[in-house]
Structure I
């Protein structure tokens, strides 16, 4: 019985609610390049079997590079689907060989009046061949 504990040790580098203005969506009001959509981005980067006492940044996941990548979305051309952005961000996370799994949540907070937001979440584990 694991009492809800994870199966393995892990360290999670987490960024919550990065706010960016992105040209994304399929609704007619999202297709105007002069009015990008506000997006909240959460990213979790997991490494299994983390070092007991990391000596420096070279031994842990650098979330600054992920933040900079997401902020760069403001300059990208229109993307139709949030799923495209989520998959690209997961792939970017796996560029760091220490990352064993990535969870990305993208939320449009202003999309519907009756909802806090609408969005997607994507979780992927690194495949053995990676």
Structure II
């Protein structure tokens, strides 16, 4: 249950930040940064198991990994843009967050186009 660790680190970080912010605001920022780094490290550990499962699926089915690479890129772009946009919102720059999300959607569309073309080709072969 890795999510329990993530939530615990998040709650501890927030409580510590609130307490320290009243006395030393500059240290509160460092506590927030440290908590964020720990949470990202936990997320990376969780992602390793996901990639291990994907490799198991590729081995069992014999499906080429090149078919799923664009899907993994799309997922990564989605998470990265959401993270960046949330960071901007936290900093009070909502308009920049909107632009990041917009560019992320365009990038996802560009990566998805070859997949869409492949699906259309398969459908046309059946007709």
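Ranked by distance in nm of label points 7 Å out along Cα→Cβ at positions 24 and 104, which of I, II sits at the highest value?
Values: I: 0.8; II: 3.4.
For this comparison of distance in nm of label points 7 Å out along Cα→Cβ at positions 24 and 104, the top structure is II.
Where does the value 50, 34, 27 come from, among I, II, when Cα extents along the principal axes in Å is the thing being computed? Can you show the working numbers first?
Values: I: 50, 34, 27; II: 70, 37, 16.
Comparing all candidates, it corresponds to I.
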Among I, II, considering only distance in nm of label points 7 Å out along Cα→Cβ at positions 32 and 56, which has the greatest calculated value? I
Ranked on relative contact order in percent (Cα under 8 Å, 6 or more apart), which label among I, II comes first with the largest value? I
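From I, II, which structure was log10 I(q)/I(0) by the Debye sum over Cα atoms at q = 0.12, 0.16, 0.23, 0.27 Å⁻¹, for residues 40-111 alone = -0.37, -0.62, -1.09, -1.38 calculated on?
On the way: I: -0.37, -0.62, -1.09, -1.38; II: -0.44, -0.70, -1.00, -1.11.
Source structure: I.
Identify the structure, out of I, II, from whose coordinates helix-only ellipticity at 222 nm (-39500 (n - 2.57) for each DSSP H run of 4 or more, over all residues; to 500) was calculated to give -5000.
Working: I: -5000; II: -31500.
Derived from I, not from the others.
Here, each number is a calculation from the coordinates, and none is a lab measurement. These numbers were taken from a predicted model, which means no experiment stands behind them. Cβ atoms are built from the backbone, for glycine too; each structure is taken alone.
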